[in-house]
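These are the structures in question, set out in turn.
Bear in mind that the values in this text are calculations on the coordinates, not laboratory data. Computed from a prediction, not measured in an experiment: that's the story for all the values here. Cβ atoms are built from the backbone, for glycine too; each structure is taken alone.
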Structure 1
Amino acid sequence: MLKYKPPKELRALFIIHYAPLLLMIMIGPLSVMYNVWTMTPNWINAFAIGIVIFLLGTFVYFKWEIHWTKTFHGQLVTDGIFKYVRHPHYTSLLIVGFGLAFFFNSFAALVIAVIAIPIMILSILDEEKLLVKQYGKEYKKFMKKTRWRMIPGIF
């Protein structure tokens, strides 16, 4: 078993991909409190849809987190949820973001969730360069086996 040592410096893109989620958490409640930037007058439907999407994102997040924590010891993890997408962490954050936008019935939060997509894509592309450098042929083989980076059938 390899001993894992976390990197000493954090990459800027890794930090930046959390920013939209934090903005949604701050802006979303303002939509509710002041009834501005709302998506629909029927807030109950938006709330219900938001809860379902948020819970789906939370499920994907914990599916990734629990599996990765149990199995990762410095090696490349390619089983479990990683059989479907190479970056389930980013997938879960994106789903949670859209869930929060609907939960708060906030058009502003929805715009931020959409803006988060290219940020996530840039983060993934940056991370994959490092993973290819770290794991070489093994990661390239994984890329061929697990085609989708974040959303099966799309990206």
Structure 2
Amino acid sequence: MSDLKLRLANSVKDAMRAKASERLSTLRFLQAAIKQREVDERKELSDAEVVAIIEKQVKQRKESIAAFEQAGRTETAAQETAEMAVLKEFLPQAASEADVAAAIDAALAEVQAQGVTGAPAMGKVMAILKQALAGRADMSALSALVKAKLG
């Protein structure tokens, strides 16, 4: 069992002991998503694959929060925010602005050394950044930064 899945299982047990029902339901939902993917792919997921699932769940929560706030459903938005906070506990430590800037510069240099420019460069740079900063940075924010640098 991967370290992340073990941490998740222990957190579920802790939430059960503490009778933290909201936290427990979020953790169980995440476990179910991981298990579903393992069943679908017929393999044990690595930590990186689990992080990708968590990132997807966080992204869904962000979108839901925006929709609920726009509709004036603040109570539901607050619940989604709480769920998102629980999910973020299992993501790697966020990259600092300096780390992000250095990763972008390194990726741009690597792509330019390959002689790729324009729109194809954007895709190649984002592929490099996705590997380097998986789970540690918001990919949509990174995309905006790269687009600005590419001009």
Identity of the structure behind -22500 (criterion: helix-only ellipticity at 222 nm (-39500 (n - 2.57) for each DSSP H run of 4 or more, over all residues; to 500), calculated), options 1, 2: 1
Source structure (of 1, 2) for relative contact order in percent (Cα under 8 Å, 6 or more apart), computed value 21: 2
Structure with the greatest value (metric distance in nm of label points 7 Å out along Cα→Cβ at positions 71 and 127, set 1, 2): 2
Among 1, 2, which structure scores highest (criterion: distance in nm of label points 7 Å out along Cα→Cβ at positions 39 and 95): 2
Structure with the greatest value (metric volume of the Cα convex hull per residue in Å³, for residues 15-78 alone, set 1, 2): 1
Per mean projected area of the Cα convex hull in nm², the highest-valued of structures 1, 2: 2
